[in-house]
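Multiple structures are listed underneath, in structure tokens.
Taken together, the values in this text are just the output of simple stated rules run on the coordinates, not laboratory data. Just so you know, these numbers come straight off a predicted model, no measurement behind them. Cβ atoms are built from the backbone, for glycine too; each structure is taken alone.
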Structure I
Amino acid sequence: MEIKKSKKPIKYDDAIRIMEKRLHNINNGVADELVWILEHEEIYTAGKNHKDSEIIDKSIKIVKTKRGGKITYHGPGQLICYFVIDLKKRKKDIRKFISLIEKSIITTLKFYKIKTFADRNNVGIWYNDKSGIKKVAAIGLRVSKWIAYHGFSINICNDLRKYDAIIPCGINDRGVTNLKKIKNQNYKEIEKKLIEIFTSNLKN
């Protein structure tokens, strides 16, 4: 398995091309699986299940993608973990794989003394503060020939005002938050911790 970390922001289209090429090569048995930590330049993306009514600010540009899920925002201050993982090497169980991702994020945030939870009806990772339930991590993936790709994002110190332009993930009765707002501490090592926990869970 290749672990890749990009220091400079990666353009969304470039990331998709790299993942799709890797998927093709894994299918042909000529490449390793990939776990890739990166950050995107500012962009709104829409999964296959999105509705136009979820776009509040009609002036923003929306990039349509092949992943599942609805509309979300990516930008500076957000950790993105993309992957290309061969589920044929594991149990061919998409729900179990999503649970593995949820568990990896929750365990990582527990290390920072932040208690979060998954919700079967609303995919993602959630934090409950005094003002209500808010999303801190989003998950969106696609499976092709039992190879899972795309990934998940964790809000660390991103600009939450950007979510005002959309109904994030199509959920209008819950908010969005980030780790700095929950607990203002040093998250410098979070990438390392996340990779350690996620790759360990993939082996089990």
Structure II
Amino acid sequence: MPDVHEPRPTTPAGVLLTVPGPRPARAAAQAVAVLAALSVPAALAVDVVAAAVAALVLGGVTLARVLFLPATLQALLGAALVAAGWASAVGMYESVPWVDVPAHLFVNGLVAAALGIVMLRRGLLADPATRAGRAGVALTTASAGMTLGVLWEIAEWAGFTYIDDSVYVYYGDTIGDLTAGGVGSAVAGVLVARWAR
């Protein structure tokens, strides 16, 4: 794996401030983290729900940092989460329905890639040095991402049913979301398998 020789920080400050990877990717990851942090108070100007979404996004960006994901993945995942959060805050999913498709494609795919890398590092996946091992890495990463996509859709349904019926849920939307998330997860599986060589 490309980042296997990067020293993992041992202090809490080191964990939050250290990003493994080339300088431009590290700078991008740091910029996205600052943007995620600034989004929380900015979203509060919209409403409390937007601020809660921004706080969840910041939590996701922080988790990517704690998991010591490669800088490029941290930057892309953080940017996708921030964009998806702000699309929600400004009501873009309702006014421009097709925005939901790339959001699921990218967020689901990038989360799947993060899961694949974490599982690889923990020794939970097949040896990527062999062709069969790479196929196993790709399939497991894609499956993990698709599973998370299903859980997200269940959460949307639960939100609509038990919390607020303004949550946008209908059959076609669910199928579209699952398809986009599945494609993103499949692409992530292939990319993680290649990255792990």
One of I, II was used to calculate FRET efficiency 1/(1 + (r/R0)^6) of positions 11 and 187 (r between Cβ atoms, R0 = 35 Å, to 0.05), yielding 0.50; that structure is II
Matching 8, 37, 39, 15, 1, 0 (P(r) over Cα pairs in 10 Å bins from 0, in percent, computed) against labels I, II points to structure I
Re Cα extents along the principal axes in Å, for residues 35-74 alone: value 33, 20, 10 computed from one entry in I, II; matching entry is structure I
The value 2.4 for distance in nm of label points 7 Å out along Cα→Cβ at positions 155 and 179, derived from one of I, II, belongs to structure II
With helix-only ellipticity at 222 nm (-39500 (n - 2.57) for each DSSP H run of 4 or more, over all residues; to 500) computed for every candidate in I, II, -25000 is reproduced by structure II
Structures I, II compared on distance in nm of label points 7 Å out along Cα→Cβ at positions 67 and 83: the greatest is II
Distance in nm of label points 7 Å out along Cα→Cβ at positions 43 and 59, calculated, reads 2.3; among I, II the input was structure I
